[in-house]
Each structure stands twice: as structure tokens, then as C-alpha cells.
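Scrolling down, you'll hit the structures one after another.
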Structure P
Amino acid sequence: MRRGAVILAAGAGTRLGGVAKALLTIERDTYLQRIVRIARVAGVSDVVVVIGRPFAHEVGEHARELGLGVIVNPLPERGMASSVALGFAAMEAYEAEAAWLWPVDHPGVQVETLHRLIAALGTHEVAQPRFGGRGGHPPLIRRAVWPLLAACGRLEGGARAALAKTDRVEVAVDDQGVVRDIDTPADRPRPWS
């Protein structure tokens, strides 16, 4: 099965002091590089990165250097669902049969988690990781669900409400990275910088 990823990187990083999360570093990689590297180890071939102001230029340039597709969200202040919608609408142009929905502030996901999601997807529409009783990122989503996500910007509850309508399997993983999003300076553990 050909796989892709929609990486959400349109936020302004206000709770981190106004920084581009995609360009923060973990070991020697930027968050975006780390996510792409892990995704490619798991067989991802098609990647779309959704960017927005105020860091659209810098993040877009970095994404293009990595050979990724770039989509600009002209109004990221509309919320994450607007980026999800744009990303999955753009993913339709690729040949992937399933794609991960991956916020750029989840750079610590392990490749083994991705392999577990691939194995669990089976005939389901969505495979979502869980850690410690909490749902996490990145869910693996079949192409049949993408039109629903492409319309989620107009749906009350956004992508979460859209995915709640699907045949979803929850996959327990031993990977804190699926629930550890980097929103504040305190969320950035060592050796991350």
C-alpha cells in the first residue's frame, strides 16, 4: 500500500514565544526533518506540508529543500481544521492509498508505532495510536476518508468530528511521542533544543 503524510505546520507557535515549530531542532534534525525521516523509514512516499503566516516563507523553503509538497493556508487563524482540509484536498493529487495526519509538534513518534498502525489498519478506514488511555497522532487514514477531511474546515468539531464518523481502530502503543505535543517551552525535553 502506497502511503503519504499530511504534515500540519501552519501555526504561529505563540505559546512557544512565536517560533516556527517546524524549524525547532531535536538532536540534529528540525522537527520537520525528523518527522519526514521517520515517515520515510515507514515507507512514506508522498508528503504534503501545510504552512501559514508568519513563518510560511521559512518553513516552505525548508520543506521544498526536503523535496516535499507545500500548501499555503492563507488564513491559519481559522484553526487546525482549515489546514487539515487543505492538506487532504492536496493529497488527492498523489497516488497514496492512505496517509498520516501529522502535526509538526509531534516529532517524537517512533517508527515502530507507524509499523503498528500499518499492520492494524487492515480493512478499517483509520488506525489511531493510543498511549496511556489517550488518543494520539498521527492517525493513518485511508483515501476513502480524505474527502470528509477535505471538508472538515466547515464541520463543527473539525477533523476530530470527521474522524469520529469513520470505521476507526485504536492501537495501543508504547510510545509517549504520540501524545506529547510541543506547545510550551516546558514541553521541550532534553536533548531537544
Structure Q
Amino acid sequence: MHTDTIPKISIDSAEYMRSDAMRTIELPSGDKLRALASHLKVALKGEERKEIQAASLSLITELATAYEIAPPPLKVLNARPRKVTENYATETFGDYDFESTAIRLWMRTAVQKKTTSYGTLLSTLCHEFCHHLDVVALGLPHTYHTRGFYERAAILYHFVQDTPVRSIVWSPHRNGTFSVDWARTMRR
């Protein structure tokens, strides 16, 4: 994970800094969310897109209800899009559309077309929901990938999973961005 570059325009950089400073998120009651996450885990084992779509929609609707916001439209798609260049290859796990507030999640790997792991899909769902939360509830219309954003998404993911949260160790770069130091993070 790598943070976005700090915007040059002052109003945008102020939003970026506000997001970066928000290192936690208020959490709702977890019992219903965890039960719905278990349904998602079962649906993934069945590998049926419609079942995964329904389970994901139930979970994201409950998250939205807990945060007292409108649930985003959600679509679960099959194989992840993959972009390959001379220097790198990337896959899209999920995305958030600012205009429609819609979330898309991809349930299959790009190359082998295997059903993604439960942890990966749930993490992506929480990540994209945090974009929605930023835009509609937290006054962060650009929903930048800041350290705060990644930490909020991780807290939500671990809360829904009922697993302990690890403190993320960030490595700074010369251009003002940060990336996760996974080795040090995992040792904590």
C-alpha cells in the first residue's frame, strides 16, 4: 500500500491532511456485521456470483445503516481487470465511483480466474466502503489514499473479522508519500 501524493492546491492538501490525521473510526455494534461477514465467507465457497453479490450487499447495507448513511449501489463482477505494461502489471480488486457512489468488487483473480480469498474480498469491500464513508459522511470528497484512510479501512476490516488490529508501520519517501513496511508491521 502506498499513499497518494499530497495535492498542490491548498484546499485539496488541507483535505488530504485532515484525512491523514484521522487515524481511527467510530465502530458500530459488531454482532450483526460479523454474522453477515460469515454469510459472505460461505457464499465465496459456493463460487456463485449472485450469492456473493447478495451477501456483499447485505454486509455493505448493514455498514451503511450503522453509520446512518445511504448504502452505496454494489456490483460484484467476475475476473479482475488487469493492466500490463512494459514495466509493471496491476489488477483492480474494487473501485468506487464518485458520481454514482457505486462500488464494484471483482470476485475472481485476473489470470487463473479463481475465486478470490475471503480476506481479500472483505478487505476490498471495507476499503471501498471507507471511500463511500469519506465522501458522504466525513467531508472528504476526494477520499485520498492517506495513512489515515488505510488505517480506518484496516480498523473496519479487523472489526468485522473480529481479529486484532496491527499498528501499521509506515516508511516515508522523499516525495512526501508513505508505504507500509510489511515486515515491521507483521512483527508487531
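Quick note: the coordinates plus some simple rules give every number you see, no bench work behind them. In this text the structure is predicted, and so the values were computed from the model without any measurement. Cβ atoms are built from the backbone, for glycine too; each structure is taken alone.
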*Origin of the value 5.0, where distance in nm of label points 7 Å out along Cα→Cβ at positions 14 and 46 was derived from one of P, Q*: Q
*Match the computed value 14.2, 40 of Rg and Dmax of the Cα atoms in Å, for residues 54-125 alone to one of the structures P, Q, and report its label.*
P
*Can you tell which of P, Q yields 3.0 when distance in nm of label points 7 Å out along Cα→Cβ at positions 86 and 118 is derived from it?*
P
*asked:* Comparing P, Q, where is volume of the Cα convex hull per residue in Å³, for residues 102-173 alone highest?
replied: Q
*Figure out for me which of the structures P, Q the number 14.0 belongs to, where mean count of other Cβ atoms within 10 Å over residues 94-101 was derived from the coordinates.*
Q
*Taking volume of the Cα convex hull per residue in Å³ for each of P, Q, which is largest?*
Q
*Please state which of the structures P, Q yields -15000 when helix-only ellipticity at 222 nm (-39500 (n - 2.57) for each DSSP H run of 4 or more, over all residues; to 500) is computed from it.*
Q
